[in-house]
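Heads up, there are several structures right after this.
Just so it is clear, none of the values below were taken in a lab; they were calculated from the coordinates. All of these numbers come straight from a predicted model, not from anything done at the bench.
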Structure 1
Amino acid sequence: MSYSTEKSQLLFEKAKRTLAGGVGSGTRAPTSGWEPSPIYVEYGIGSHLYDVDGNEYIDYLMGGGPLILGHRPKKVIERVCQTIQDRGSVFALAHDLEAKAAEKIIETIPSIELLRFDNSGTAAVQRAIRLARAYTGKTKIVRFEGHYHGWSDQIHWSNRPPLENAGSRDAPKAIPNSKGIPIELSDTLLVLPWNDIDLLEKTLVSKRSEIACVITEPILGNMGGILPQPGYLEAMRRLTEENEIVLIFDEVLTGYRVALGGAQELYKIKPDLTTIAKAVAGGFPAAAVGGKRDIMNLITTGDVMYGGTYNSNPIITSAVIATIDELQKPGVYQQMMALGERLAKGLVEIARRIGLPACWSGVGTMFQLWFCEEDMLPRDYREAVPILMSSPFHSFWKGLMKRGVLLQPRQDNLFLLSLSHTNEDIDKTLEAAEDALKEMCP
């Protein structure tokens, strides 16, 4: 049977009558690479997903990151359903599951001494920035080109700026990522290229009296898994401490994905504040901000407002407890990392054998295949742009999709693994990749 998404396309046309753009998020739209339309999902189970046209996929999208245990993880679903049946869904009052879930996070992420829950990564980042400003009495935020920290007006800048508008590498301009963001907010931002210790030091020392925080993805997951250069995060930690600047690790994507303790466990660095979401609740909409007690106590005293009707509701807190219970079992991360590395290395080997330049970046549970020579692997956004402009990745994606492998459609996206993926999945993916690459390079 030939590959078809006819039913998905019909549903997309229907959805456009009532949904803006026909989708609930721009990352699912044709403008983000889902051509000719997003696929419409019938259901998912484990590492596999099924669409309305009857196509079965090995899923490396994994809900964009939350499905660290796979689709419909049994223990998490059972715990959540039992909680709803026995207790309810939302109280807007205190309950014991809040503290139990917080204890699980504090147990696994040592930099977090106190935390408070939220419902999205965007909201968690907003809270963290507010805390940093309140704690330091300073205003400016240092952020890096190519990083994504949610869509709020204060930080949704310079994620993928056109280089012709972005200024020089040594002094990038803050470029808003959307219309409707007040240009006046640019005065609160200092934008830098990533992985440049000298420029970071120069900025933090010269502007120390103005900078409240530095916020970073510790692994650049929103730009194809670009890794920090050796010593870079260590220097960032040292420089922020020396200059009395709050260091925020945005681990919305890396938290509970790259290690039980997140990227800060991998790199053995303790930030002042951490934002987490996605994988922490195994597919349910949980997020949190946590960090040093003296910073978080600004919430306790009421100096920093932090509220929300749905915050730490029984659904998400029971999901957090059940998810972390599963992730704490012996060998979980070793299994996922081994499978992911086998896939990444296999993709590179096949591409090179066929005659394409290829390498990979990231870690086993979140990585990307780059169509470039290893010595050209980008270290920051500006180095990535020329590769993004010429990459054949979208053609590769199309070839994989029609062979039953689902992943994000762009070169600057990721392969995301889960505990439900198997060696058989990897074997089939590598077979599909070889066929797709041969079709690209006959």
Structure 2
Amino acid sequence: MSSILQNFEAKKKSKICFPSEHLLIYIPGFENPRTKQWGEGDNLEDSNALRKVDLSIEFCGLEFQNPFLLASGPATARSEMIERAFDAGWGGAVTKLLGLKTRPSPHPYIAALTFEGKAIGLGNIDSIVYPLDDWLQKIENLKKRYPNKILIANLTGDADTSSWQEMTKKVQDVGVDMLELNLSCPLTGEERTIGALVGQDPKLTFKVVKWVKEVANVPVMVKLTPNVTDITSIAKAAEKGGADALSAINTILGFVGIDLETMEPKPSVNGTSAFGGYSGPAIKPIALRCVAQAAKSTKLPISGVGGISTWKDAVEFFLAGASTVQLCTAVMFKGYRIIDRLKGGVSDYIRDKGFNSVKDIVGRVLPKLTSIEKLDFTYQVIPQVDRFKCIKCELCRLACRDAGYEAIELDEEKLPIVSREKCGSCGLCAQVCPAGAIFLKQRR
């Protein structure tokens, strides 16, 4: 017990904030791992064996042991890393970007977005493309050693038939399970024929997918870019071209920040930088929206990517229409070992909700998503305050006064009182309350 508590105290001092539920402790026999997570580094038994929940999922005809994959990125840059991830319990992995034409990366290529001294996301300008031929033997070896794990090759190329078809034939000949066509990487430079510059064009997307499908004998998944006005047009183009699945989303083109001392952009490469991909918890709402839109506009299975850090995030993606999920930035912060928390939390949730498997919850929120015009404008709520939970921080009053309806005052005990006449039913007070002392009830 003492070693776990010491570990917890050390974690509290960490400047990495990703997200806070990872800082909680799971003590076997005392807590539910869905609500309290075990401390990092503890040699704890995988609790999935204790649950009668089926985490396996069928995706494009392939059987995944569990729905958690490593996304293409730094965590899959070497085959030895993928081996360790498979040993840790991940259901699959997507290789780092492979192509016939190699491309170097500037250094350093990562900079963190921070809030109150803690990292909450990453901006990166990692533009490397690894030589496809160098990976062929590695792919073959990985599949021989881990025949029951799903290995996906992430490919990029010029917008021409020969390069895509050559890559497809080469990787499937060495046993890769699936292809992920990277038509979405924002780090495209001045070229107009690769990455997101293809994936932003429905016609080019259709062509590339069609070329690949002409020679592919393994499932083809298209990775969508969020850097478009209408992601459904790209999703439909991929489906029309013959795609077997979609993955959404890639990183968001961004500019992570400026060093105020040096006045240099981040990450600084000898004083200069470039726009790059932003990832981390903050992009989850965008990724969720894209997954839901793709799920509603096509009939293709979807692998959700973007801002997933906890089991709760994963469940949201399943409910929004994803059958599998991919993680990268969370692994960069916490390591492969987060897989136990992911599997444990999802298993408990599914069991507690009365379901038997992941597939039982996929897409369940989609019928509840509609246009703003179709919402019930007669529905109103009123905040209710739990006086025992209230910590008297006055944040609700401050938020309502300066950004709401001036509907909250304090009584003689400095507890909030909501004016039914002034309240505009916005819900802001419940969102800013750090103690969970305010909940919204339908106004009668």
Structure 3
Amino acid sequence: MSTETQAPDRVCVVGAGPSGLVIARQLREAGIAFDVYEKHSDVGGIWDPENEGSPVYRTAHFISSKYSSGFYGYPMPDDYPDYPSWRQLRDYIRHFATEEKLYEHITFNTPVERAELLEDGSWLVTVGGERKRYRALVAAPGVTWHPNVPELPGRETFTGRILHSSQYFDSSVFVGKTVLVVGAGNSGVDIACDAAVSADRAMLSVRRGYRFVPKHLFGVPLDVFLNYGGKAPAGITVPEDVNELVDAIVGDVTRFGLPAPDHDVLSSHPIVNDQIIHYFNHGDITAKPDVARLDGSDVVFTDGSREQVDVVLLATGYEYKIPFVDEALFEWKSGHPQLYLNIFNRTVDSLYVLGFIEFADAAYKRFEEMAQLVAMDLKLSGADKNAFTDMKRTHRPDLRGGRYYIDTPRHANYVETHAYQAALHDVRHRFGVPGLDGEPS
């Protein structure tokens, strides 16, 4: 293994999914030299099921609409449906990378094995059989690559099959089976709909009550209606309270045997799916409480009931990991690294993370606004650099805008999108950086 010893003047970017591509565009626009390393053979991140470990399944679609989900300056094609499929998203991302000439900056089939922080703040990166020095490291590895698999008592003697949703691609595994999907996040509910169609019997296990949000309101995509002043048809009054609005459209979910929602619809990541209500309405899927244990061929639930089950599919989320960086360089809370603005390591000035954030909004524009601040920081010098370094260590803005979110690991770093955008705007304004939407500095 060779070692490159010259003084570093380049930035190392790990990952060529959407967040890796937007940081590449922003570094290039800022005139900062960089290299992107991608373990897969093409761009696209999770949206390419040929990328080993991708959690994408055959029926996966975006849960935000095409009207708000594109990259800055690169809207999704007019002929795309309101909610594009994974194939369309994969193609869109690749077209973006081609049009922006980003491929020339990416080395494919080359995973980063290790990135070590040196005493001078630079990085020694082990990649492709070499050790290369870089001035800074931007980790953009994505957040849905490391399955969270809960301990289920009795698993070792369970006679059925247990899968995590990351291992699922299509409903052929459900044909002729009794299927239990555990977890009612967006992927879990999608897969439960697949099971409702293909399995002999389908069940959905949930621990708490949630609201299921329709993808359209009065024929308008949900995010467009809520964010761009959608109006109800004449003669219809829309409740100002979002809970009342969803409840009026969907109805009382306890009629399906589901627990009543125990929090406001905006206090957790929204479950955007109207098909699941269709299948509950038609009896194609049954609600069950949380799993207590497995017992031979049966699943025993917390209410004492039991069901014989052939396939248990765990839609139980993912762990946040940056496996090529020493985790001791981060402060962790509920499995999430604690970062200034969910971007900047507070104590290591040359370490950045992009994409480790959740909000009820389309992601790609927010990712690029985050990437713009990384490029800004790498260009700052003198008093401005010292001021921003101090901000990274001490500034703790309210990124939730005073909103309450449920106390789960997933929501540990959840932000309210408008409060978050305002915080990014304040930083841009302080350092004279114009907005990507043409907003003056």
If semi-axes √(5λ) of the Cα gyration tensor in Å computes to 39, 26, 24, which of 1, 2, 3 did it come from?
2
Highest-scoring structure on percent of Cα pairs over 20 Å apart, for residues 109-204 alone (candidates 1, 2, 3) is 3
Note: Cα extents along the principal axes in Å, for residues 181-268 alone at 36, 32, 18, derived from one of structures 1, 2, 3, originates from structure 1
